[in-house]
1. Say we calculate relative contact order in percent (Cα under 8 Å, 6 or more apart) for every structure; which of P, Q, R gives the highest result?
2. To test your reading of the models, identify which of P, Q, R gives -11000 for helix-only ellipticity at 222 nm (-39500 (n - 2.57) for each DSSP H run of 4 or more, over all residues; to 500) when calculated.
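What follows is calculated from the coordinates using simple rules that are stated; it is not laboratory data. Remember, predicted model here, so these are calculated numbers, not experimental data.
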Structure P
Amino acid sequence: MAIKIRPAILIIVNQKILTMQYNYGGQDVYNLPGGNLELGEYLSNALAREMVEELGIEVSVGELILVGEIHADGEQKKQTLHLLFEGKIIEGQPILNPKETSALAIKWLEIDAIEKVNLYPNISNQIKAFLTGNLSNKYIGKIDQAWF
């Protein structure tokens, strides 16, 4: 079993967080935009590439916000290291590219609503703590993630 590394980006415009909506097993799931590294690729470059490919936007990748881990049990037995970065859109408006993503829609979620949805990774509380200056450690450890 290999560990997967998934950088994601936190983009906030007008007090709303950019997410991508999926439907798994009849449940709506909202992913923070991100993706997987290609061999030899740097985290910030991977994020910038994924945003162009999946959403048609150019972004600037800022500071690392947090690092957390998901260990999936059962048949999947996979481990993912999540790294969340600050980000800003520097060009374009997000539009889904169905050739690059299976997302159903782009959803701008109110900051206060993120703990009411199935967020992937499940870091709503940590995002709120970061935004209020109360995230005490960038390493948050285990992320409790619901699977559908």
Structure Q
Amino acid sequence: MNFTPRKAERNEPTVMTFPSVQKYMARDEVTLSPELTIDEAIDIFLDKKVTGAPVLDDERRIIGMLTEKDCLKLIIDAAYSNMPYQDRTVKMYMSPVVKTVSIESDILDVANEFLTTNFRKFPVVNDGKLVGQVSRRDILKAIREIKKTTW
């Protein structure tokens, strides 16, 4: 009698796919113009209760980021040098290098970016233009939603 063992079926592990950041990002975020004064930017931060905002050109391309910390540095520098800062513009003090994520990035990739940086939010871009922002909290909400349906 010939015995031919049956080939073992390979159970390939299922690869979980994660939704893109587009589903969870905020779309109506506060943005700044490079021509605004620092005083105007501070007023916006306080009125809108935000800690920073991307600076956009006329085509909605990100040219920088201004944060509360940037404003505090300016105020301290002005106090030490006894120079008024009210006429200074956002463009003069914004950080020109901005870490962004693509609208096509999945939430796992963005979660990893949050773990490897100190940022709390990332601007989301599509074809180089701002389309929204995603925060750590947005990613937590996404994980909670996925957990309820797939884990």
Structure R
Amino acid sequence: MVCLTTDNGANITQAVSLHNYIRLQCFGHILNMAINNALKDQRIDKAVASFKEVVSAFSYSWRKKRELLKIQQKLHMPENCLISNCDTRWGSLQSMIGRYLEQEKAITQVLSSDRKSLSLIPKWQTVCVMVSINKALADFTDALSGEDLP
């Protein structure tokens, strides 16, 4: 064995050093931590929370899911479900944002049809922040997924 690739957990670091192995920090784990730190901004937190609230409302309501499907069909949009974010994977944040932006028109129609859900519709400023975040995360994904750039 040449070395072990690990995250930065204290228990893992200690175990590797106790056995005198060479440890290589996982680039993906370090990148995930860096992206999560970069996203720690009040405006971004509010925007992400807003999108999460919308996704949650649809994931817990079969009526909203049914209405979303009807409107997607009516508008000839892809019949895709919304995607939840997993805090430990930055790619899932981009997936959640991208899917929301793809389905924004249908989502807004569903939420607008129910007075109780009107407050869930994100403001245009929130959507602008999320468009920028989506672009930045997509650029990271593209740069790291290139076959020519191991």
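1. On the way: P: 31; Q: 27; R: 20.
Looking at the calculated values, the largest one is P.
2. Values: P: -4000; Q: -11000; R: -21000.
Source structure: Q.
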